[in-house]
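Each structure below is given as structure tokens.
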Structure 1
Amino acid sequence: MWLNASCLLEFNIQVPTPFLLMMRPRSGRQQWIAREEYVLSPSVPAVEFTDPFGNLCQRLVSPVGHFSIHTRVDIETADTSDIGTGAPFVEVQQLPDETLPFLYPSRYCESDRFTEMAASITSGQLPGYDQCNAIVNYIRQSIPYTPGVGQQIISASEVNQQGSGVCRDLAHLGIACCRALSIPARMVVGYLEALEPMDLHAWFEAYVGNRWYTFDPTQTDLDGGRVAIAFGRDAADVAIYTQFGNPVDLLAMNVTIKRMPGPPH
């Protein structure tokens, strides 16, 4: 399907402030970008680089006063994410080098604390995809999804103790449990068609059957177009904006995504 997705951030800036942005999706195996806009208002110099996880990042210094960032993309993506029932576990010694960073505990995914819990949840499941699916089903049934509640980032241990969370929190728990089973897992931030309420979304991917598969504890199925913007070990790696040294006022954040009848002309 073809989607048009956009994100508008508006700030009030008190003093010139360095920003690191992560707001440009890139073409890959499951998405193809046909047209893109990236508007800074007022216009300021920006430098782009690629981080260790392959994300496109932009560096700039915002001016004082009203400052906005508006991105828009026309992109082709799948109608639904692939399901890999039975996809086998990949032995650690056989994993590609680039998946190894997603095996370790990280700031918000303390996988070393979930060994017993993950083993209990996945008891009787075939190693690999079916274990990941059992983890997602457990989270859906046990941890209520509460969109719009809780702006503070919490870890997998904290959401497990709290018993509810936003999409980012539930993804942290899923990632931690997968890594506890020696399955590489990474966080994804992006757009999801027909998400309610509309916002940027977080889910996770796990590496089984020699490829990455999508898992989303907040959704009852994997239908709907997804646009990945950034990948990382946890939320600390995939913030769409980070400012340094000075507090800023976020005045508005507007996210839209809609289906297009076909490719742009």
Structure 2
Amino acid sequence: MRPCISEAAYLPGTFADDVEAFAEGGCHALEVWLTKLETHLESHSVAETRQLLEDHQTTLAGAAYQGGLLLSQGEQRKAHYDHFKRRLDLCQTFRIPTLLVVADFVGNVEAADLERAVVSLTQAAQWASAFDVRLALEFRGSATFCSSLDTALALVAACGEPNVGVNLDVFHYYTGPSKFDDLALLTRDNLAFVQVCDVAGVPRELATDADRILPGEGDFRLEPIMGRLRDIGYDGYVSLELLNPVLWQTPAKQLAELGMNALNRLLEPPIPA
């Protein structure tokens, strides 16, 4: 497994600032916050951006995130897919292998919605395949649709496209309806990306993204999850995603150092008894 840090861990920074500061802090793999990259490209060329990444020996491990693909209809659907295709082009341009996709926010979910979601996910996967991009479907614990790991895995299985897997965000795994048994459904083929964090002293029903802290400093039982990932031979990226405004007050370089130390401890195989 390979560590990386999401740009959401330091949301106030620009794309160029993040590349420089994270590299100085020992992080050379980023999960891109796409809005930052898009803003950066408004005043910098692709060639300049590639040079920036090369100068700091930085790899773009994944991109977050794209919504609106599964249930939208009509003009709204067209707008989301046009946006999606532009972002696929960005991923191809900068060799970003994985694009995170989140389910649409809806009220009541009916059987027809699930069928539409499978058809839409299949179509999105086929578009992504043409750009050599893998999609990672993210479940969100507080959502009314696709809120658990098993549901996300079921959608991926029904889609049947080889370039679609799930994004396992441990925050949503612990704060939503997912069960420990759901981890047994993970395989090397259906797991596309992993995001980690921790939460301390907050009831799961009340936890928000702003409560995310460094893994190993809170109440989440992360080792059983990491053990399962080792068991299935997952060798992809494990990304630190925090979204905590308090941590944004820490200098980006220092935050990267702290983040990499936490990730390396988490990913280090346990010493046999």
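We did not get these values from a lab; they are worked out from the coordinates using the rules stated. What you are looking at is a predicted structure, and each value in this text was computed from that prediction instead of being measured. Cβ atoms are built from the backbone, for glycine too; each structure is taken alone.
Quick rundown of the values:
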{"item": "Which of 1, 2 yields 0.2 [distance in nm of label points 7 Å out along Cα→Cβ at positions 28 and 228, calculated]", "result": "1"}
{"item": "Structures 1, 2, by relative contact order in percent (Cα under 8 Å, 6 or more apart): label with the highest value", "result": "1"}
{"item": "At a computed 27, 25, 17 (semi-axes √(5λ) of the Cα gyration tensor in Å), which of 1, 2", "result": "2"}
{"item": "Identity of the structure behind -12500 (criterion: helix-only ellipticity at 222 nm (-39500 (n - 2.57) for each DSSP H run of 4 or more, over all residues; to 500), calculated), options 1, 2", "result": "2"}
{"item": "Given 1.00 for FRET efficiency 1/(1 + (r/R0)^6) of positions 60 and 84 (r between Cβ atoms, R0 = 41 Å, to 0.05), calculated: source structure among 1, 2", "result": "2"}
{"item": "Mean projected area of the Cα convex hull in nm², for residues 76-115 alone - structure with the largest value, from 1, 2", "result": "1"}
{"item": "Parent structure of the calculated result 0.35, given that FRET efficiency 1/(1 + (r/R0)^6) of positions 44 and 244 (r between Cβ atoms, R0 = 25 Å, to 0.05) is the read-out and 1, 2 the choices", "result": "2"}
